[in-house]
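Throughout, read-outs are computed from the coordinates displayed, never taken from laboratory work. What you see is a predicted model, and the numbers here were worked out from it, not measured in a lab. Cβ atoms are built from the backbone, for glycine too; each structure is taken alone.
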Structure 1
Amino acid sequence: MADTLTIAISKGRVLQEALPLLAQLGIVPLEDPEQSRRLILQTSQADVRLVLVRAADVPTYVEHGTAELGIAGKDVLLEYECDGLYEPLDLGIARCRMVVAGPKQTRKVRGRARIATKYVRTARAYFADQGEQVEIIRLYGSMEIAPGLGLADRIVDLVDSGRTLAANNLEILETIAEISSRLIVNKAAMKMKGGVIRPFIRRLAEVVRK
């Protein structure tokens, strides 16, 4: 249907914090996303559906038009290279920070520092801006143990409370970016379905401002 909207979103914290915002627009999944095995969920509005995908895949679904809209963390968007998306609204949910962290007893590094992270593009750009040459080591999890095991000198990762860092004898050295979830829109869809998408953005912005 020409006026149907598909919203791509990932399960977990982003979904949990986005659902109350959508509910204020009258958009409620007809099934519990945490209990259902379905990845395409119809909602209380017949012209809106949710597609549950991996967090890193949300921009891809939106860029290629499979979903007109998406909700993705700024950390994901910083890593995603694309000019086919608009980012019209900061939803202010799933807040955390992307930081550089290292051992509390900092040891002197000879040569290039080794940085463990899954945020390769963001980390490379950050250290280049700092004028520091580093070696990036891509990891997909358990970054906090990399310095203690000698794999890396520092890490770049998301931090909420900081308790996991402290438990692994690490501390925050620098903050790269404040992270929250953003509404993203396919540029072509904005032209073709602007009459539906623009009012949706305005209504959601009003909810966020409350």
Structure 2
Amino acid sequence: MGLNEFYSIDNRPEGFYKEKGSKFIAKAFPVSSEDEVKSCLEELRKEYYDARHHCYAYIIGLKEQYVRANDDGEPNHSAGDPILGQIRSKNLTNTLVVVIRYFGGTKLGVGGLIHAYKIAAEDALNNAKISVRYSQTGFCLEFGYDVTSEVERALAEFDIEYTDKGYTDVCLFKGLIKDEDVPRLSAKLELTKTVDLQFEATNTD
């Protein structure tokens, strides 16, 4: 896997584990910001309002810029860390896993809790659709109509995710390109007249 590639999930898989009456319901989410994490947690707390614990962990960013594990009232490191361990075991990022516990009346002990949260999280991630993502850089490209065919031929060589294409007095394209392709795109378009190419950092990495 390249330096600018990472694995993430495409769906919202679920998992389940039951031990001595306690139920552990696991939910996984693709997320790209801590605001999305907060939104997912609020959604689950409304749906499972009567559960005793909502323990979770997440990793966001190609370089793990945001990492957190939360035990939500369970003994320290007995819930959040085992969940985080499962995310790491699959080399995932931009991923949130929440395990909701309904207490069954019998205490499981720290060892039992670690096992239960691990297995529930693992079950959810085993049901995940996992794909390769790429760290991207945003760009803004402005050019005259006289070089449209030349520019479009150059752009066709790259895997580009366009966010906007405007045709007014000039052509204005905006989009995202893999980080590793930035130098090559710059070199391609440097030779084309009336082209203004600007790159901007994005929060995808």
Structure 3
Amino acid sequence: MSASVIIFDCDGVMFDSRQANINFYNHILFHFGLPPLTDKDVEFVHMHTVVESLNHIFRDTPYVDDAQEYRLQADYIPFIKDMVMEPGLKELLDILKPDYGLAVATNRSNTIGKVLELNGLSQYFDIVVSSLDVQYPKPHPESIFKILDFFGIKSQECFYIGDSEVDFTVCQASGVPFIAYRNKALKADYYIDNLLDILKIL
């Protein structure tokens, strides 16, 4: 299958951001005198938007609105250092950039720009779609359709690389072929354990 565009998820694909997310949400919980995330909460926040995540982890408390407000003032930049870039990412982007359109579709909100900038990745991507750029974040396909429209391509002319059920669902809804990264439990068109393996698929 020939593709002209590669779409990347951010968390779990470009970065191992689990620890950064845990530290960020625990910081907000501690601010309100609440215990840290449970294992189940960690799984939830790893896949959902910050608004959905805070609604979820503060659901049994009187602090939902206050937590959302505090989040807008909280500086995420100190937590970016806890994000670990996936091996081979920059090398892959260097190889792909001359010949492919590159995009990011993420449920991150106002943090994605800084994450890319501080890791020297901003210049690789033609379009970055965050949860703030759409009315309906993933798993709704709006972010993918926005990227397809930007490049003027059909769904079969690109690949989406993701690591979660949310990513599988967005590909199902948009008709984009799905490459599952380090998650054999997902239903996918292709499976990779190393980002550079994408070159074999292409």
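Assuming -0.36, -1.01, -1.16, -1.27 is log10 I(q)/I(0) by the Debye sum over Cα atoms at q = 0.11, 0.19, 0.21, 0.23 Å⁻¹, for residues 69-156 alone as calculated from a single structure, say which of 1, 2, 3 it is. Checking each candidate, the match is 3.
With FRET efficiency 1/(1 + (r/R0)^6) of positions 53 and 149 (r between Cβ atoms, R0 = 30 Å, to 0.05) as the yardstick, tell me which of 1, 2, 3 scores highest.
On the way: 1: 0.40; 2: 0.00; 3: 0.60.
Checked 1, 2, 3; max of FRET efficiency 1/(1 + (r/R0)^6) of positions 53 and 149 (r between Cβ atoms, R0 = 30 Å, to 0.05) sits with 3.
Suppose P(r) over Cα pairs in 5 Å bins from 0, in percent works out to 1, 7, 14, 17, 16, 13, 10, 9, 7, 4, 2, 0, 0; of 1, 2, 3, which structure was it derived from? Can you show the working numbers first?
Details: 1: 1, 7, 14, 17, 16, 13, 10, 9, 7, 4, 2, 0, 0; 2: 1, 7, 14, 16, 13, 9, 8, 8, 7, 6, 5, 3, 2, 1, 0, 0; 3: 1, 7, 16, 20, 20, 16, 9, 6, 3, 1, 0.
The value was obtained from structure 1.
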